[in-house]
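Multiple structures are listed underneath, in structure tokens.
Just so it is clear, none of the values below were taken in a lab; they were calculated from the coordinates. The structure displayed is predicted, hence computed values, not measured ones. Cβ atoms are built from the backbone, for glycine too; each structure is taken alone.
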Structure I
Amino acid sequence: MAIELAPIPLPPTADAHKFKDFGREVKGVNPGELSEEELREVHDLLYKYGVLLFRNVNLTPEQQYALTKAFDPSSESYGHGNNKTQAEKKSILHPDLKTIPRVPQVQLIGNGTVYNHEGLAEAMLKHPSHTTFHKTQVSAEDTEKGITRFYRWHIDAALYNLSPPRVTTLYAKIVPQGARQTVRYDDGTGDELEVPLGTTAFVSGKTMFDILPRELKSLAVRGRVKYSPHPYVWMAPAHALPTGLGIMSEGLEMPETELPPWEEEKIKVYPITWKNPVTGELHFQVHPCGAKELFIDPLPAGASREGALFPDGAHLTDLKEVRDLLYKMQRPAIAPPLVYPHDWRENDLVLFHNRGLLHSVVGAFKKDQVRAFHQCNLAASDEPAGPTPEDVREYA
């Protein structure tokens, strides 16, 4: 049976025009038993559409690992190093991960207590909550009314020592039912977004770049981001913005002298825009919470300087300036019409192009709402490619 494609189920809040090339439901194949030809087709579809949804899938952890690895056969370890690089209990990721014992590249995430699950006799899972990470919180009264927030917009990546995974696979084993919730941005815009309980929200990095005004496109193709060493430990004492799109600049980050041992050559410096290996398009790919410095190259010879930002280049080291500039560039793309909030069903499998979009955990569960997902991504065998000289000349 040939692969069939159907549109993903967009909510009425979504701008359908902006999603015409984003997301597809894949039918007619078993993602756990793809032939080489089917795998090549799925590979290209992922890079073309960013998110692929398979419904009613039966997938073992071994099959999920094999499928994820097929996108990067030389990759081996979990994207954060099979918990080794994040074993520090100071890391904000520490409470969220439980490893499937026989397949350490696959993580069990969710909420509540799960028993006798894939070799784990008992696993206590905790859905990340904005109340532990944001500077401000939704009140208890509003929480009872279903008001919530995006937790943290991010790329799945260690951002230190290991290269960002090409693809993440998320497989829903247990999905609790409950009332829909309303994401409140709480940033003075009045923006809100109705979402299914426990949705995973996605935004396109291509759209994030495409909607920028000319002067910010120029900056994006000329810019590189330097991340902190051990960024998830570094940011742990700090607080996030109410949109989940970055960190408040309060001087609370852990000093480098108190971080776990680190080496300068393992610190990651990445282009702001990453080039899609199949379509050739540029995606704005920055994890705003871990960013520490910005390098901006001068305008190329012959480029117009009118209205250009940092035409002679710059190295920005003031953390608030770096964060404010990135926020200005990224915030338009998380506006409600540009967010795809996936409505999970049990046995849904979602593959997403981790180098082409940002995503966020959303919402809040009660203790008795049990949820269990299998997540897999693998530290890549290569680094993401940035814009070509031709791209820079086109947009700068």
Structure II
Amino acid sequence: MTANPEIDSILQRGADGGRITPEEALLLYTDAPFHALGEAADAVRRRRHPEGIVTYLIDRNINYTNVCVTACKFCAFFRAPKHKQGWAHPIEEILHRAGEAVELGATQVMLQGGHHPDFGVAYYENLFSSVKQAFPQLAIHSIGPSEILHMAKVDGVSIEDAVIRIKAAGLDSIAGAGAEMLPERPRKAIAPLKESGARWLEVMAIAHRHGLSSTATMMMGTGETNFERIEHIRMIREVQDLAVANGYQDVPVEQSHDVGGFRAFIPWTYQPENNHLKGRTQATTIEYLRFIAVSRLFFDNFSHLQASWLTTGKEAGQLALHMGVDDLGSIMLEENVISSAGAKHRSNLQELITMIRTAGRIPAWRDTWYEHLAVHHTPADDPTDDRVVSHFSSIALPGGGVRKSLPLVEAN
């Protein structure tokens, strides 16, 4: 209970699984007492995940090129076409990195890259089919709507045709990449050459209709208003409503992985180094934690909420477990995009598990679709592979780190 009956009513309805409006979400974000907000969000987590499990993943982000024509102002990873520091890795290098990931227990790869002017649908068909043929056990959770729009434009085909072809080639799931901020004003301010937020969501809806599930993301801290932050999640919730209404979402994982809809929401914070925005605005830890809690209350049609310890730090990541979060993301064996903008937080498998356990939760290793691969009920159940370290930044090395082996960094 708080001193405000209106806030009390909204918190109680949200905690009980009722729908809250965008206007109510904004009121909670700006005015609800911090602890009451977190308690209500955690009630949603306990109802959805009563076993008290918090999951994690082992994966590797593999970049196929840093060449990009979009030139987003917050990005420190891309290089313009014909830039002397631009590169595109051959398939052999990508398979080498995927093989290293498999040896360390990864169940997923995220293939990411820039909008290369020469890469159409056929390039991605070859990329996905090559990885899937060599490592059928790996889930390919990769690219985003922006890349799909770009490849379709390069080849002059429809979005639907592109989605059908890359799914047939081996793409298992679409990442929430490229969402950043979906409302028009902040999106144009930070990524004027990128598609609109409505178009981004349209591609996601097409993918969901064809049985490709995905994640949804949001980047906080580039000068957007509180209203625009809430508007971002409103736009996503409407697309998820469509997936639920059409039966694309909430099919039990043991029945089929071939089902659309958003599996999880993953907000993260803008990193200020080596990019044109230069850190003029940033989200505070409290802003992030409050938004995490509001998101858990607002997304009554989402199963999972993931904290981004990579951008906020491990302490904030652990605190988020008390604000409605049920997933701590991954030990990323390699990550370059956010790292090149200044994300310096590192961890290892044992440390991530300890973060979960000391928050009073039960750690569980999951796959891309949140199926539990191993539940660590007691410390005796914990894995002990000290090679699983996050994360190596290959772009710090000449030529993008070609043929350099994992791991090259140690957790702090």
Structure III
Amino acid sequence: MATKGEVIRCKAAVAWGPGKPLAIEEVEVAPPKAHEVRIKVVATGVCHTDWEYLYASGKGMTYRPFPLILGHEAAGIVESVGPEVTQFSPGDKVIPLFLPYCGECERCRSAKTNLCRKNWENTQAGVLADGTSRISHQGQQIYQFLGVSSFCQYTVVPDTSLAKIRSDAPLDKVCLLGCGVPTGYGAAVKTAQVEKDSSCAVFGLGAVGLAAVMGCKTAEAKRIIGVDVNPDKFERAAQLGATDCVNPRDYNEPIQEVLQKMTDGGVDYALECVGSPAVMTAALEATTEAWGTCVIAGWTETEVMDVKVIKILMGRTLKGTYFGGWKSAIDVPKLVDDYMNKKLKLDELITHNLPLDQINAAFDLLKSGKSIRSVISLQVDT
């Protein structure tokens, strides 16, 4: 493209400090360096994790450096590649990844995990491999959230943190495969390995939880109970496979006791998709003794979960999952194929489509529970 090797000036939603609304600014995006790819971001989902790092920084979330460009669930087109990049070319459709896949380390070679650590410490700190960001504003470095920063019309990511996808995929839909949907769906089908005719409870019916419901249905679970304090989400959950939906606020007893009674002793699988230690405890205690499995998919970094040892001693399994257990760069293209082949639903999770200059409205919709996923169009004049 004509912009190869040049600094690109474009619009971005910048977080100048924790707790402050995002500001639309003109930023400069530098060309990619070795093993880096610059992409034109077409669409990005607004994930609850983005909200948490802005408004709950230093509470349940580890403090990130500011100024910061959030966003990590996106899809776009390769604009240019840096030296030594061999797997991507300008024009490729891609999904940037907050979880890398180098394909060479012990973890990438193992079938037991997807937790590659290539450039991990740097991207967690908001910079790329050389310790700096590729995005700046009037000479000031802007940190890149998880090494991605998709609330920007262009961004630069490591070539190990990028998935090439099929050319006919709609970017404003498959952007959801950058975070929420793989996390919830994989929590059910990969990490929990939900079995046919089993009983499941999904705690939290946001995008991650609804994806977990879809995963339970794909695994042919007999009973899928959705749990949420917002009953407005129940109809959508039922459409995606939930057989029952319950609101903890409708009961005087703890929700885990309600679920135990509903299932004659507890569910076979519980999937926690909220990120609350109290909900995590409830999810574990909602499982049946002897073989119940609880998978934590909700995100919190600094809080402590309360676990009664007897709950584990009686045969329950407590597991965590990151990005649903998928090996990012090789599994995301397969998930795109599943969507294109109508095996995986994404459209049903998108409740709002907004331009970049309405990013704060998207946060408000998310926090109020009025949206499942808002998709931001980056290439609209703001």
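Determine which structure produced the value 36 for percent of Cα pairs over 30 Å apart, for residues 98-265 alone, calculated from the coordinates; the candidates are I, II, III.
III
Tell me which of I, II, III gives -4500 when you compute helix-only ellipticity at 222 nm (-39500 (n - 2.57) for each DSSP H run of 4 or more, over all residues; to 500).
Of the structures listed, the value fits I.
One of I, II, III was used to compute Cα Rg over 2.2 N^0.38 Å, for residues 18-137 alone, and the result was 1.14. Which label is that?
Source structure: III.
The value 3.2 for distance in nm of label points 7 Å out along Cα→Cβ at positions 114 and 306 was derived from one model only; which of I, II, III is it?
Derived from the structure labelled III.
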